[in-house]
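Below you'll find the structures, each written out as structure tokens.
Readers should treat all values here as calculations from the given coordinates under stated rules, not as data from a laboratory. Small disclaimer: the values here were computed from a predicted structure and weren't measured. Cβ atoms are built from the backbone, for glycine too; each structure is taken alone.
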Structure 1
Amino acid sequence: MVFNSYTFIAFFAVMLVLHNLPLSWTVKKVNLLLASYIFYAAWNPPFILLLWLSTVVDFFVGRALYTQENPHKKKLLLVISLIGNLGMLCFFKYGTFLLDNFVLLVNAAGLDYHPAKPNIILPAGISFYTFTTLCYTIDMYHKKSEPVKSMLDFSLFVTFFPHLVAGPIVRPPQLVPQFEKPRHATQKQMMDGLLLLSLGLFMKVVLADGMLAESADTVFNSTDLLPALDAWAGVFAFSGQIFFDFAGYSTCAVGVALCLGFVLPQNFHYPYAAIGFSDFWRRWHITLSTWLRDYLYIPLGGNRHGLLRTYFALMVTMLLGGLWHGANWTFVVWGGLHGLYLWVEKFFRDRRKAKSGSDDVPAGSPWAGAFYALLTFMLVNITWVFFRSGTFAKAWQMLVSMFGMAADGRATLSSLALLKVAVVIPAMLIAHWLMRNTKVLTLAHKLSWWKVSLVWSALILLLIWAQESGSSFIYFQF
């Protein structure tokens, strides 16, 4: 089930009615849990078994980790949790990838080995709920928070349908306490939630799917070299598409949860207004960035053990972050490029700090800051080429086209497609820059009711005009 469907609208309306009936809090939580399973089962019902297995194992292992005093038994319990969670993730998401690379390695060694291709179906959102349960058991190992008392609360924490399939990736202290006492949305929360849901659907249906997806698909699906204009337009289109698609999902998720009285963490904060790449990762997929920082970068040493160790931890974190997105070497290169950007940025920051005592990017005037933000955006677009391309050959074809080395490239985008990109992308960048230090709801609360109503009505009318978009969100495949 996807947010951008009439099925979800009916499902959500029923949930709002049930959640506001005069029922006990336990019954309401059971309703939410059953609804979350139904929401997930709309893709492939048998994969609910994986959710149950992960939930049950980590609930009891997490409790044992918290109470266990024997260090050897404690490490054994953590290993059990890691093997269980990462084992499922590796099998379903990386099984075919690992087998293909093993076959290439064996054949390169001179052995003729060609096994049958495994028919493995990727469960929707497995990367997201695996990271959700992993952070719980790791926190229990380090006793960063107390174990969840109720299996019902823990099950709801793992499977709560707004965040289940594509995040935000929540930590136990962010959500579990909200299940302990009765919650329902206030009138203000309900209105804010519906506004965010409308905005998220507008970003997905109208902007990502209606305005940009066709241009991006046309360019990246082309088998010919392209003129630089078409190539850049396609990359810009994908840059906007993936933002509006994923940030749209996250905005919907936060809005849906808020309508039920729950608060989820923010996942995007105008990333294309980032000044530098550290700033970009503080604004893009925030819950994944903080997860990788807390559970990978810092355990690898972070910046506590010298410069070389810091560079090593940074690159490993970004490479694994790239691999998290997909079982393909192009995703690893995407992560590696971001690691390289962060390396270069850190190098110049360290030099600047040694000279002036400050490591801030020298934004200076607003125009200088805008220039650095635009430079960051352009370099991020280079990485999107590898993210979107299925093969290195395709990525190279795109790069050759983008940098004008394909003089005889054949135009593939229509004038209308180019116009859409030329309107939407600059408007997106301007909006990001103007909103970089505020939030949508903060701005909405400052505006008069009739201005908010006017904008909201326009969003709804454009959604109706665009009609239902049945396409799944891009990050469902991760």
Structure 2
Amino acid sequence: MSFSSINPASGEQIASLPSWDNRQLESALAAVAVATPEWMATPITARCRHLNSIADLLRRRRDDLARVIALEMGKLFSEARAEVEKCALGCDYYARESAGFLADEVIASDAGFSCVSRQPLGTVLAIMPWNFPFWQVFRFAAPALAAGNTAVLKHASNVPQCAQAIEQLFVEAGFPDNVFRTLMIRADQVRQVIDDPRIHAVTLTGSEPAGRQVAAAAGAALKKTVLELGGSDAFIVLEDADLDLAVSTAVASRFMNAGQSCIAAKRFIILDCIADSFTERFRTAIEDLRCGDPFDADTSLAPMARIDLRDELHQQVQASINNGAVAVTGCQPLPGDGAWYKPSLLDHVSEGMPAFDQELFGPVASIIRVRDEQQAVDIANSSRFGLGGSVWTQDTGRGERVARLIQAGAVFVNGLVKSDPRLPFGGIKASGYGRELSHYGMHEFVNHKTLWIR
């Protein structure tokens, strides 16, 4: 079997890379196992110097790496460049903060001295998605490696060139051999890696079904997991919101990366008294988006990553329309080669429609009209997902009060939901468990060891 790299904008195959057999997999795991004790014993200052080196390399090679991202998964070149920059920012952050995050925590007890010492677990398996093929990896790798763990990556099968480019970055940045390895393995080989005693923890960013499978396998093997799964983020617009700001942010949040983001706004919950005005402004802004070459600076909407994903999205849209949703604009694939879908808006979305009940992972926004603030909160919390959300109001006190009622891992008031290395990131309910980023993310993959001395 081989991994095919397909340009989503043209449908053209640009590379084919062979997958590994079990012999190659065993060789890689054995090499990582040898490297792990030495890396764990490496002083934190030296580990952080390596992070600074890879941050510098990411910035120097930004455009080349962004080109790989844009060609392989269709992201706008400008967005791909920003993604590489964010990876460098994350590495800098953990290079600067890790020593403090890992410092002993002295706790008074009946001992002469007692503390919590934070020590690495060993080797972490990361199963990562294609939609942010660099950032998702570095979001996990920077804190895990700084903490003294080694890492093996099973990347999505449609971004094999990104996977290999990331491994090469760690080599060029001077990390010791086999501290970070990319495993060119098939999905049906993942279970044996999770079961392997040389793997000590697992982190996955992906779909809800994938999360259930990985959690079950890791649970059977008694291994720590962090799961960052799907989302159907609520975007609540109250009657006193700044509509210009809300609409401009709504477009960015829903259509960035062609809508293929777990924390994209997906359910736009609008009070009846402003729904017509918001919807008309939103429609106008959406129709201004321009599909085209991802390397063209005038392009504002990228293709989706794969044809099958585009077709699945269209089925969800059509089923919603058949159940009473109103197609305001778009709601059709674009003709021609590539995984193109028109920027789309559905209105009068309600329970029982895929646009209400499911995650729409593409450039489709759903308007849900509600009578008042309480119903807005109830609708937001009715989703089985709980990743992020936002509240729009010019009364920040009111915004904070409503935000505290939303069942999600992060809620922003008058701002775009985004990940930030300084803040914990993750969800609840069907959006997963555990946290990435900040000190919370680093502490997911350490042993909080109690030391008690008479």
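Of structures 1, 2, which gives -13500 when helix-only ellipticity at 222 nm (-39500 (n - 2.57) for each DSSP H run of 4 or more, over all residues; to 500) is computed from the coordinates?
Numbers: 1: -22500; 2: -13500.
Label of the source structure: 2.
Compute distance in nm of label points 7 Å out along Cα→Cβ at positions 17 and 385 for each of 1, 2 and report the one that scores greatest.
Working: 1: 5.4; 2: 2.8.
Once distance in nm of label points 7 Å out along Cα→Cβ at positions 17 and 385 is worked out for each structure, 1 has the highest.
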Out of 1, 2, which one gives 49 for percent of Cα pairs over 29 Å apart as computed from the coordinates?
2
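If FRET efficiency 1/(1 + (r/R0)^6) of positions 57 and 129 (r between Cβ atoms, R0 = 25 Å, to 0.05) computes to 0.60, which of 1, 2 did it come from?
Details: 1: 1.00; 2: 0.60.
It traces back to 2.
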